[in-house]
Structure I
Amino acid sequence: MMTGPGTNTYLVGDKDVAVIDPGPAIDSHIAAVLAAGAGRIRSVICTHTHLDHSPAAAAIKKATGAVLIGRPAPEHGGQDRAFVPDRVLEHGDRVLFGGVSLRALHTPGHASNHLCYLLENSRMLFTGDHVMQGSTVVINPPDGDMLAYLASLEMLLGEDILILAPGHGYLIGEPHREARRLIRHRLARESKVASALSRLGAPTLEELVLEVYDDVQPRLHAVAMRSLAAHLAKLAAEGRVRAAEGRYSLVQSSASG
């Protein structure tokens, strides 16, 4: 339900190959990746350590001796703690091999350790779960952070990107238009949160999700509550919402005379 058609694994390079997001530890998938790499796999690069993106890294490293690259798993959020990178990347670091240059962009929000990778040769951005095709991503506190997510989307607007290669779904054209669309979508959802709080007074999360995600099938409300909690945490950090005893309310601004 959460991965659409599945997790995309990308093989980048020619004589030397990097595997981007090896995916879950499914034997048939690992075998397919190894066959596609055909003895050329030199590195395994992960965008983040959610369980649908990084667990196959260990098996591919064992089979090929590949170097693991990315950022270690954070404490929270059901992460793949078994992923231990040989090389830890910071924002702006490059992975260079066989005439290929991948530049890391630290894009926290969906996960605090999330990196996108810009293939500078062709301006293709491997987005992991920062941008998905066909759906918006879940922001799941405490590791997920809506304020950081929006800032990371804004950052993409300053990059020269031609096409997006997402972790789920198909390639996405017009990257800046897509980033702006996602920002508008999140801010529109945030506006629904504020409106619902104004109407309901001091609702619980369960009461609020019925109003804010009335356009989403009820079977998805349990998942939607994660992103709703992230919206509320953002508004609380901005001093616009307060939480008390499991209920949420707007902070009323006092007018100065």
Structure II
Amino acid sequence: MQTSRQLRVESAPGLLAITLARPEKKNALTGAMYEALLQAFEHASLEASIRVVLLEAEGADFCAGNDIADFLAMARSRESLASSAAFRFLRMLASFDKPLVAAVRGRAVGIGTTMLLHCDLAYIAEDARLSAPFVDLALVPEAASSLLLPARIGHARAFAMFALGETLDGREAVGHGLGNAALPADQVSASARLAALTLAAKPAQALQATKRLMREHGRLLAVIETESQAFIDRLMSPEAQAVFQAFMQRGR
């Protein structure tokens, strides 16, 4: 299993812990990180001794979304985008049938929030900030979030997150069904790990069968394909390119 220096993978009995490890960039995801995530999940899917995956992050923030510089580079080729590790990882998330537990602190932006829709348990810091401001970047939702987020929190609230860029704090996110518990930040990782280890001690085949019954994998994959085509169209559009260039200029 290949890993990235920006992604740490550790094993415990029955558990694979995956840690986003790019805190200096708020754990914004690069192409290399997506590739490492994909390989870690593929390994977890195939390895019978791994019963549960724990997803967490180093530093103050869970994930600031996609690395904009990476996106600018990716947008040069529609063909490479369609087969990119990012889109392959989204398909893996939708079809992954082992329990997935998340520990979330700080900011969770874009994919940092939409990933949580594929988690079975999520423990979120009370002062965390969840957002999905795709329209602000001239983009559209991904990771089947156009289906899953309205189903979880209602159409009006989901549209406000997508189109107005509205943010939920940890308490609001849990109150709306995006997580299991809102906790002080220093308790999040330990609570998520305890839950993951508790799951890992349960009958593995029953856990997987339960998750499969609760998720329509085929429907999720179909939505991801539709979203991906729209996302690529938007990413390659002059409107999105102008937004990204302005974002990069502000960062200099």
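Tell me which of I, II gives 20 when you compute relative contact order in percent (Cα under 8 Å, 6 or more apart).
Here the read-out was taken from II.
Compare distance in nm of label points 7 Å out along Cα→Cβ at positions 25 and 201 across structures I, II and report the one with the greatest value.
I
Once distance in nm of label points 7 Å out along Cα→Cβ at positions 17 and 49 is calculated for all of I, II, which comes out largest?
Once distance in nm of label points 7 Å out along Cα→Cβ at positions 17 and 49 is worked out for each structure, I has the highest.
Kindly point out which one of I, II the value -10000 was derived from, the read-out being helix-only ellipticity at 222 nm (-39500 (n - 2.57) for each DSSP H run of 4 or more, over all residues; to 500).
The read-out was computed on structure I.
For which of I, II does Cα extents along the principal axes in Å, calculated from the coordinates, equal 51, 36, 35?
II
Kindly point out which one of I, II the value 2.0 was derived from, the read-out being distance in nm of label points 7 Å out along Cα→Cβ at positions 73 and 89.
Source structure for this number: I.
Give the label, chosen from I, II, of the structure having the highest value of mean count of other Cβ atoms within 10 Å over residues 57-64.
Structure II comes out on top.
Read the figures in this text as sums done on the coordinates, not as results from a lab. Just so it is clear, the structure is predicted and the values come from calculations on it, not from any experiment. Cβ atoms are built from the backbone, for glycine too; each structure is taken alone.
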